Structure I
Amino acid sequence: DFKGKVVRYSTRAPADVRAENIESRGAEGSKFDVVVEGNRAQATLPLVGLHNISNALAAIAVALERGLTLEEATAALGRLQATDKRGQVVQLDNVRIINDCYNSNPKALEAMVDALAAMPAKRRIVVAGEMLELGPAGEQMHRAAGHYVAERRIDVLVGVRGLAQAMVDAAKTKGIHTEFFVTPEEAGEWLSRESQDGDVVLLKASRGVKLEKALEKWKELRGLS
C-alpha cells in the first residue's frame, strides 16, 4: 500500500489544486484561476484544448511540492510552447492549422475536436488519420469517432489510411462532408486545392500514419516548402 503524500488536482471536483473560472481562448489556449488552500492565482496556458488544463494542474502540484510558490508556478505556465506536431498552431496563408499529428487515440482525438469546435472559423476541418494499436475493437472505435466528429461543429472530415475509412463512413451517415485518402500526400493535395481563407484545420493521427506529410505536400504545392 502507498504510504506517501497524495495531492489531488481537478478542474471540477474539490481538490488540493483546482482550476476555477476557466475561459477558452481558442488557438491561444486558456485562462483560469488556480486555487490552493484558499490562495488564488490567475494562469494563462498557451496550449490548445481545455484538456491541457488538467496536465497543467498536475505540473503545478509537483512544483508546489518542490518549493515553488503558487505565483511562480502559474507564471511559468505562460511561457510554455507547444512542440512540433503536439498541438502546434501554425499559419499557412490565411488558414490556421493545429498540427497535433504526433500520435492519436479516441480520447485524444475527441479532446482536440472539442478544441477545434470552440474556435471561430469559416469552416472547421478535421484531417484524421488511422488510429493504430486499438486491437479487435479498432473498427468500432473509428466508427464511434466518426459519429463524435459529426455531432460537433465540424464542417468537413478527411480520413487518411486504413480504418479511417470506417470513421468517414460513420460521419457521412450524419450528413457532414467527408473525404477519404489512402496516403497523407493525397490529403495534402486536397487541402492545397480546397482550403479557403478563414478555415481552421486539425491534423491528428497515429505516428505510423506520418500525417505531417500532408502538411509538407500542402506547403510544397503552395510554394512554401
Structure II
Amino acid sequence: MDVVRAVVAAGHPVVRSVIDIACREAGVTVLAKVETASAAIGACRSRRPDLLVLDLELPDADGFRVLSDLDDVDRPEAVLVLSDHAEGDLVLRALRLGARGYVTKAEGLRDLSGTISRVLAGERVIAPGMEQDAVLALGRFARRAREGAEVAADLTSREQQVLELLSDGHTMRQIATRLGISPRTVETHVSKVYRKLGVRTRVQAVSRAATLGLVEL
C-alpha cells in the first residue's frame, strides 16, 4: 500500500497538533508541520506531499498566498483548507485555487480524520451551508466577469490606458504628459470612462474597475 504523505500548515501549535493527530488517525504520514505561509510553500516544493492541510490564518500571510504561489506541479493533489471564516467568497476562492475541501475550525476539527480520508478519496468536502454560499458567490463572480467583459469591450484602447493611469494615482496633467495628449483631451476620456462605468468620481471609477477586473490595485 502506498504511503500517503502530508504537509501541515497552521499558525497555532494546538491546531497543528490536532491536524497531526487527525492525519495519523487517517493513516497519513506527516512530513512537515510548519507555521508560516513561506514555510508551507517551501515544504510543498521540496517534499512534494500528496496532501496539504492548510490553515488560512497564518502569521506571515494568509493561506491563499500559499495556494496562489504553488503551481500545478508543486501543489499537492489534495488540499484541505481550515479557516475561522465560512463566507462563500472565501470558499469559492479556495476552490478556484485548487482546494478540494474547506471546513471551519469550529466544526471541521470534530471529525478531521474522516474529512481527510474523504478528501484523499477524491471527494469535495464542504459543509452544505457553506456550499450554498459558495454557489451564490460563484453567481456573483460570474455576473462581475460578464459585466467586466461588457465594459471592457465598450472602452476604447485610449480610455483603458486612461483608466489604468487613474488607478495608479496619476493626475490629469500627468496622464496628459504620459500619453502625449492635452489635459482637455484627458478630461474628455475620463468623462467617457465615468459614463461607461456608471460612476461620478475617480474613487468610484477605480473601485468599480477593480471590482470588474479591469484594473489591478
| Here distance in nm of label points 7 Å out along Cα→Cβ at positions 15 and 111 has been calculated and equals 2.2, so which of I, II was it run on? | II
| field | Which of I, II yields 14 [relative contact order in percent (Cα under 8 Å, 6 or more apart), calculated] | value | II
| Answer label among I, II for the case where semi-axes √(5λ) of the Cα gyration tensor in Å, for residues 87-190 alone, calculated from the coordinates, equals 20, 15, 14 | I
| task | Using the calculated result -17500 for helix-only ellipticity at 222 nm (-39500 (n - 2.57) for each DSSP H run of 4 or more, over all residues; to 500), pick out the matching structure from I, II. | result | II
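Of the structures labelled I, II, which one yields 17, 54, 28, 0 when P(r) over Cα pairs in 10 Å bins from 0, in percent, for residues 31-126 alone is computed from its coordinates?
II
For structures I, II, which has the highest computed value of volume of the Cα convex hull per residue in Å³, for residues 47-102 alone?
Checked I, II; max of volume of the Cα convex hull per residue in Å³, for residues 47-102 alone sits with I.
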| query | If FRET efficiency 1/(1 + (r/R0)^6) of positions 23 and 207 (r between Cβ atoms, R0 = 30 Å, to 0.05) is computed to be 0.40, which of I, II is the source? | reply | I
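Readers should treat all values here as calculations from the given coordinates under stated rules, not as data from a laboratory. Keep in mind that what you see is a predicted model, and the values were worked out from it rather than measured. Cβ atoms are built from the backbone, for glycine too; each structure is taken alone.
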